[in-house]
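*Asks:* Have a look at these structures, which come just after this line.
Bear in mind that the values in this text are calculations on the coordinates, not laboratory data. Bear in mind that the values here come from a model prediction, so they are computed numbers and not experimental data. Cβ atoms are built from the backbone, for glycine too; each structure is taken alone.
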Structure 1
Amino acid sequence: MKTLPQRVSLVAQTVSILRDAIAEGQWPRWLPGELELCRRLTVSRVTLRHALAELEREKIISSGQGRRREVLVTKKPARRTANKSVVLLSPTPLHRLPSSTVFWMDELREHLDHAGRPLLFHERPTAFRARPVHALEELAARLDPSGWVLYRSTPEMQRWFSERSLPAVITGSRHEGVQLSSVDIDHAAACRHAAGRFSGAGRSRVAIIRPSSTLAGDLGSVAAFREKLADTTDATHDGTIRGITTVLARLFSRPERPDALFVFHSDHLLTVLGWLNQSGIQVPRDVSLICRDHEPFLESVLPNPARYTVNATAFARKISRLVLTMLDAPSTRPSQQWMMPSFIRGETVQRNQ
């Protein structure tokens, strides 16, 4: 939306701006709510409703009681077909991503480039907030790619793409009710296996060490782990060293302190190992430890941690196939695919003495 309406012929000006924005594809399927449109256009609700009524008469939009106004016209197809790029949307800049993530992204870029679908990395933290609608609408209108790849996507983001039927693939788990294809590591299987390893080693006071998160894969990981060990403590932190060590200090000040830790992220594992060492707590004698994720640097850590790893090349190939299927055969039903991780035994799980 490039302009704001002038005060002369305000309804007509509003109709014109809305009509142009719809023609440009700013709202592919649904208009924002009335309050949001009033705020953007700086017009009253009465003026807006007159303008919307005119668009309904022109059969550009439709409305019904209890639901949002639907866009009936589609943007000109020439613009969509002219842009063959795929945007990978991330909340984090490329240089701050884990090396294993950068690797599969690079592999995905090669696959899509070979198919004539260049992959563009785009960092936009505001699109990952609790209310991402404005940021996502602006991105969709400005970038106008042929498709999207959503990395670490929130429930709100997934629903936004799903409700507008925009071509998008989730790298991760999708939330309930979302109609988008997804590829994720089968963290649930890894978590059930880890719980079994702890149980087999006689470890019963287990704590999960993970960042606070609404990611479907993280929530599913906790639920799957508790299927095997129901009394597991779910200890969340803010991702900082201070946050992790505060959680650990609280856990190990209890009369019955943990005898096993299941750490989600590889970089947080280093903080956990350092704190345990400073506190005189030996791994694996006093505390057994398993990490859900893997990064190459863990190969140089002592004691070598038990962990789960996934073939990044195969992961990228699965994403690429879903993206190309979505773009070449848009009528194909969304699918949810999984990658089974492999367990690296390591040296951090020992039978309780």
Structure 2
Amino acid sequence: MVDHLSGSPARQGAGAGAVLRRTILVSAVLALGGVSRLAAQAPDVSGGIYLFQYQPVDLAGVEPRTEVYAAYVTLDRRTGPWTVHLQARARDSKLRPFYPGTVWFQEAWLGFHLATPSGRRSVALRAGKIYQILGRFWDGSFFGNLQYFDGLKLNPQFGLEALGRTRAGPLGLSLAGQYILASDRVSGALAGRDFETLDGFRNRDGLGLRGTVSVAGATLGASFLSQGVDTAGIVHRMPHVALDAQYVRGSVTLYVEWTRRRAGSLPAALQGSIPGSPATWWLAGAQWTRGALHLRYNFSRSSYEALGRTEWIHQPGVTYDVATGVHALLEYDLWQTRVAGVTTTTDRSLDAVLLLEFR
């Protein structure tokens, strides 16, 4: 199907990755032996359910629908510095056609955490199913942004993670590093917009780095992700770089993020697709909170160079905290696409959500 590159460096990289993965798995088994006391502790349990009403606006051939978007249960079992964290989710139907079923684990990791008595310095290690890091974690929307639909945000993967935080007076610093062993076929990406969603491909042997510095309500972040795409035993590399900034003053939050992807070692035959094209993404927005009322506006934009394709999503939304554990959300979503100078509407809808939480 694809004319793969036959260069030996890619195969050598895959071999080195295999050795590293075996070493990691052996280390994980040994670590599990040292935390057997966790089994004797009662877990902290929380969860919730999203009731979702989708109402298209002037979209021909698209029907409204009402569904359980997701029900989830989170378990955290802590003993000293050790934590086992699990989150299981379920739906009425598959979230995406490539999902293995309607029930799955969103997160599943073993963690080790140490902090100074003051809490000003901490370090954490995690192994298992963790969220891939690139840029800011999320924008607060329900519908999602273009980075989410392309598999760059809220995408769990199997791997290792190290986190460190420190504060010196008003200055705060954080560092995070990840090694991605393999993809899990669980992603919010639409089918065909991330290699993980396609048969014969998987993300693995990836490296992610992120650092932030914060002072006086302002936070600056920089991220790097070398995404490994495995097909037919050859691992191709696609580098991503992201820069982001956030400013919080009182009840107002402003943010912006820029992300750039290069083709790296990906062969030309794979670059003529959304997941393979060199691309640039933007994410920006504002949020305002007053008591139980939360207003926000989010904007995301993507440009896929090899395709001559540009997309953008406008998302004004409001959330009201009805009571403890009860949240009502209303969001308007306008997703448009431009190819060869012609603009079409991919989605225009009004989304209503009732979130019920328990702890």
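*Asks:* When helix-only ellipticity at 222 nm (-39500 (n - 2.57) for each DSSP H run of 4 or more, over all residues; to 500) is computed for each of 1, 2, which one produces -3000? Mind dumping the intermediate values first?
*Replies:* On the way: 1: -13000; 2: -3000.
Structure 2 accounts for this read-out.
*Asks:* Can you tell which of 1, 2 yields 21.1, 63 when Rg and Dmax of the Cα atoms in Å is derived from it?
*Replies:* Computed on structure 2.
*Asks:* One of 1, 2 was used to compute Rg and Dmax of the Cα atoms in Å, for residues 89-232 alone, and the result was 16.6, 52. Which label is that?
*Replies:* Going through each structure in turn, the value belongs to 2.
*Asks:* Using the calculated result 1.00 for FRET efficiency 1/(1 + (r/R0)^6) of positions 145 and 169 (r between Cβ atoms, R0 = 35 Å, to 0.05), pick out the matching structure from 1, 2.
*Replies:* Working: 1: 1.00; 2: 0.55.
The value was obtained from structure 1.
*Asks:* Taking distance in nm of label points 7 Å out along Cα→Cβ at positions 113 and 313 as the criterion, which structure among 1, 2 has the greatest value?
*Replies:* 2
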